[in-house]
Structure P
Amino acid sequence: MTMKVILDSEQIIDILRHLTNDIISKIPAGQEIAVIGIRSRGEVLAQRLASILSKKLKKEVPCGTLDITLYRDDLNLPQNSSQPDVRTTEIGFNIDNKIIILVDDVLHTGRSARAAMTALIDLGRPQAIRLAVLIDRNGREFPIQADYVGFTADAEPDEIVYVHLVESDGKDEVVIK
């Protein structure tokens, strides 16, 4: 099976800058925001976005990590015989009354985003949840759309979009296989 690189490291950097500017332009002045990434690649992207947002806004933008394992709707499927790898949710701030920028690497079916929203609501009552994704691709199973999209990938149903990031994979790139 062939692999096609659709984004390189420079393009990813440019996309994160664009996403940051888009977020800033759509958030009312003075509104408290926080960035929360869905484990695992969303977590890395959230940290990068929060850092850029903090610099541009000249104030610290809180950043956290959300583990959605126990909120997934595929845990009890017959083909899922192994135990899920549950990791920690690390949100060291109150999410109440903040606009939460929920970050994921790829929006495909919408199932991870749905699980993440349910998990967030169990933690508090944000003013709003806005979804930011590096890659949006076809194949939605739920009526969920991203508020902030970095790149729209035209992937076939049998193809997979892989996001590789320096922090976990040694290099920044997005490929379709």
Structure Q
Amino acid sequence: MPTMGDPRFVRSVIYVCAHNADGALGLIINNKMNSPSFSEILEQLEIPASHDTKNEIKDVYFGGPVETGRGFILHSLEYNSSDTLVVDNEIGMTASLGIIKELAAGTGPNNSLLALGYAGWGAGQLDNEMQENAWLSVDPDLDLIFNEVVDLKWDKALEKVGVNAALLSTESGHA
């Protein structure tokens, strides 16, 4: 929401990958990083890249302020390994070198997004923030998650629930 006080989350679209009694974990899907690039990450990990990679990741995203040195791949579920957290019937999240190697070789998932770090909430924290109107929840779709037009993702997420950003109130209330 526009009232978000934490500058790390201003106009953020976060895909929540896990939410249970212990807390929640999500990845910011609309905040591209200038550095490192996917090819720089491959160099650091000493993973050779195929030049005809059909599934090459073009951008790296700031996934959130927690464990920013750790990479997470949000991807379409036709790729599913023993390391994959199945989020729903279309999306998985994998945080292993195996998927990075497969993406570098061109054999990874058809749709993927590499994020460094994640957004995390303790037990009940996200629920409380939702009740305080800090976040707006929308149903995800593959286009919203994997579309390369990152600057439009926040507006597109709002449009999915019929909200015009200019009309959002900074006040909250409960009936």
Structure R
Amino acid sequence: MGKHRSTTVVAIKHDNKVSIGADGQASFGDTVAKSTVKKIRRLSSGDIVVGFAGSTADAFTLMERFEEKLGAYSGNMKRAAIELAKDWRTDRYLRRLEAMMITANKEEILTISGNGDVIEPDGDVAAIGSGGNYAKAAALALKKHGGKIDAEEIVRESLNIAADICIYTNHNIIVENP
């Protein structure tokens, strides 16, 4: 989803548990600038977890705005996401930001983009970034045929599969559970 390179973020809801994870690679052109970047953040007293792809500075700006919206809407993640997406699409400054976000709480997962999109994913799996499609395909397959594997293990394994394929994704994986 989108053109944002240099990362992979995936979130899944499986067996009533939500997990979100990301790799740790930051690239500068074709060079690995850092391999241990934390692209997952907890907001709203830890109840909401956000993963981002794209420009780090832009993502932090968006996360700050999202946290403000969460405060204004009493922690209602969906309402805050819709209001952020509206602002992101109409505000001249925000419109120039190059990032995408996945937000998750214990009940739901949302993908937020600068096009004004707030998407609840089909199959309870969302993924963004350069390795997003690889991670999403792996997560959907693991979820469907994984047997006793839990949400956190599915996220971790799908990110490892993406890292094996995508040159902008590495194996330094962080997974959080809202």
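Nothing in this text is a laboratory measurement; each read-out follows from the coordinates by a stated rule. Computed from a predicted model, the values in this text were never measured in an experiment.
When helix-only ellipticity at 222 nm (-39500 (n - 2.57) for each DSSP H run of 4 or more, over all residues; to 500) is computed for each of P, Q, R, which one produces -5000? Derived from Q, not from the others. Here percent of Cα pairs over 20 Å apart, for residues 34-97 alone is compared for structures P, Q, R. The highest value is that of P.
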